[in-house]
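Novice: These notes open a run of structures that come right after.
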Structure I
């Protein structure tokens, strides 16, 4: 198989595998040391920057999700123009996103309370008041509730938690329920009213409220994290009232929604051991943090990273020990391609947290992304040693090793993992798939093929597995009809995957069906116009059907995509001499 094509298969597999593996759920030894704050390597430049230079540099840093340097340059700009309200507004937003809430409050108090960000500044000031337990000040700050359903809900719930903090529990529960709006607002308001009742040791009142919060499963698609938290809070309240059978049923329902959710596994153990359970939230400040966590995690899931980051930073300010908030913030930074910042928050997750092992796996993956491969491998091997039955740890280590082309080591890791499986389950298809790839790369097809087949047996509709096995057969000149059927099925499952469509076109090419190859490869180029491999393949197909000028164009375009050095040399040779046949008529110059 063409090396570039293999590498693309492997990269695709690695990304999918890690996503599936870590989504399956995951507790560990202390995490490796991480930086506690991004360094600002251009601090001397900041100190000497002009007003316009500072502003432009801050804008660029903000666009690059580099909020640390954005703050530094905005601070310099405000220093140079202290009366500029717009600069203060931008500095305030950057400080909030960076988690420097007290500094943001200081700036907010010097800003005019007008403009589009007035609600945000009042919210941050109210958070500071809640953190300091200045209960009455929260209500005073948020006395002019405005905006859409989201803004109104957040402000009303914060005021309700301030009432709770002041001792007016019944008034707080009633105020929380007064929030009006669409179905998702009803879920959040009932959840928080239930949290307040449980925190006040009124679990019998909390249960019906939390049951209402978990009635609408359609809301789980928008409020996944909140919905799961509500189920956890309900189980805790039921246990605290002695309704153990109800608690077990609620927990079973939770497992049906997300079998791998770590807090559910912890609750199951605690129920079996008849341990006493505390309420999910025990104070007004934790309640306020929960509001921002609920909203921030939902916004993050919808792709609103900047706002989600600020809301989650406010949650972290109110409840800095929250594992779910740290996990969510780490996720935001990972989405921004900032693994070093993500690891700061993964490291905060306590060893006793249900999420600790998951955080450790993500931490190791980030180390690998940061090219600290040896540290990543050691950490993952330590995780396996700590819990030899955790197949996700094996899968993660195997993926890291495969990414570094250490296929023998990867195969050994996958072998060790499979040896611990008593009865393979459908969700374990990915482990067999990745084991198959490791052996295929080692040219041990007798070991690779059975694993590809096992992956398909466990999960018949995995397009990537079908594509890989089908193409491998065709590339070797065996099982041609069955191989084409597998690739066609893969295309049906993922018709918008240029990568898989390219495989179909290239399979036709390998079989000498050049007209069919052109049709599919033209479609693949439409889906992946900048991919060097796809353009190279289409060039070859054009040449074989006599469209030699177009072939030359496609080969030139393939060079623009920066192919692997070996492939680049082959493409340049084709541009000089055309597509030259070798002794083996099924093998072309580029292979």
Structure II
């Protein structure tokens, strides 16, 4: 592992400080590309205009006509947190804007697979719907859209995933990543796309005289859901996404949130009044995702839709229980996957065993709902692009393996799968995804071919330097900033993918170290001559007496007393 410090342009830091930004924040923002204080303004007025997202005007007209004609609308959602929040935003928003008949359908991960398939289209048509609306899926559903159109359904696709070589023949497509779209925020989440469609619809209804600016519904009530889905989907937090997240956090901290979001905070033991992006990514998001992984995402969506606090708490407790089960399954799978991965190691020129350039593992006992999480853990452990496969549990498809992959910087996972598919025709039955996360299906008999082909592509495309894990940090932290109040200041800001949380690095003295719960390292350090406690979660290997650490600032509370501590992210020695 190599710890490197970000470039911090001093003139930008000075300019931000002169504009009134706290000196520590000025340094952090400058290192993340912020050049002026105006870029930190999170006001809704600065959001990118809805009509710059291609297709929103046409989608608004389509939906306005449907509402006027009292048509029956059915939303087809994805089964992750982005899909669940996008569905809840769609249902809530359309009802706010006058739609009287809005239902939803979420595919079963095992039985139905991903996206709008022809059987799902048939189920929507059979339900009596007039219009099918996809959220967080649909851009690759050429056959599913065709099936829906053949049954007489109008189809509106809202998605953010990368399109394939052929676009579906929907009535309207709204996706910032379709070739004709000039929308600046290409990394907007699926829930954000649906929110933008609703903003455009409200404008269209104003134009038609249904509302005016005084009587129109307030869509900002949906922003807590938009913020949750955006962070949980780990999309890049560009300026537009940061504004959406900041606005959602502001409302949650003020107590203005759907009953289900409040219940999820309670079930997770988190305090909504000081909500952070970490709560979204590591507490609420996993509990919603667990429903789609092990059970039925309808539970997650219903939790986000109900306005009954008691019902919300009941559903949140159920989601919490499913998430505990998910963690148990994940733990066993992770241990087995680590053993399988280590069996692929080969000795280098110096006789040191090292992992291959990419890792693919399969075990008949793996649960397909958890393969993505385990792939992420293996990727983090060995710093290699990783696919984890499980046998399909769908009836009649027992000989198919369903894999989920996670990548490292410098290796575009979906493009790599495309190259494997071209070199080994017939091996990949289906695939799709993004640069850093993707999914695919292979026949069990072709697993070894995929494993070798995927490793070969990684061998060709990954530079040797990319195979060494690097942690970017903000360098040393001055003693004057080692204060509890500044921990709170940092936590209030919007951090996440592409706008990394503040991480510092310095050489410290290790005074003592011990294992906690057999899997976490508890440390007593000396930093700049002063004692400080630290924790390195999910790490058991001892540290030398002096070591360079990458760490985040955190507050640990014990018996009502809050103390500063370090959360260790990595070590270089």
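Bear in mind that the values in this text are calculations on the coordinates, not laboratory data. Because the structure is a prediction, the values reported are computed rather than measured. Cβ atoms are built from the backbone, for glycine too; each structure is taken alone.
Novice: Tell me which of I, II gives 16.5 when you compute mean count of other Cβ atoms within 10 Å over residues 245-252. Show your work: numbers first, answer last.
Specialist: Details: I: 16.5; II: 22.9.
This value belongs to structure I.
Novice: Further question on the same structure: I have -22500 for helix-only ellipticity at 222 nm (-39500 (n - 2.57) for each DSSP H run of 4 or more, over all residues; to 500), calculated from one of the structures I, II. Which structure is it? Don't skip to the answer; put the middle values down first.
Specialist: Values: I: -22500; II: -12000.
Among I, II, the structure yielding -22500 for helix-only ellipticity at 222 nm (-39500 (n - 2.57) for each DSSP H run of 4 or more, over all residues; to 500) is I.
Novice: Looking just at Kirkwood radius over Cα pairs in Å, which of the labels I, II belongs to the structure with the highest value?
Specialist: Details: I: 27.1; II: 25.1.
With respect to Kirkwood radius over Cα pairs in Å, the highest-scoring structure among I, II is I.
Novice: I've got another one for you. If mean count of other Cβ atoms within 10 Å over residues 125-132 computes to 22.1, which of I, II did it come from?
Specialist: Values: I: 22.1; II: 17.9.
This value belongs to structure I.
Novice: If you work out distance in nm of label points 7 Å out along Cα→Cβ at positions 133 and 181 for I, II, which one comes out largest? Mind dumping the intermediate values first?
Specialist: Numbers: I: 2.9; II: 1.6.
Going through I, II one by one, distance in nm of label points 7 Å out along Cα→Cβ at positions 133 and 181 is largest in I.
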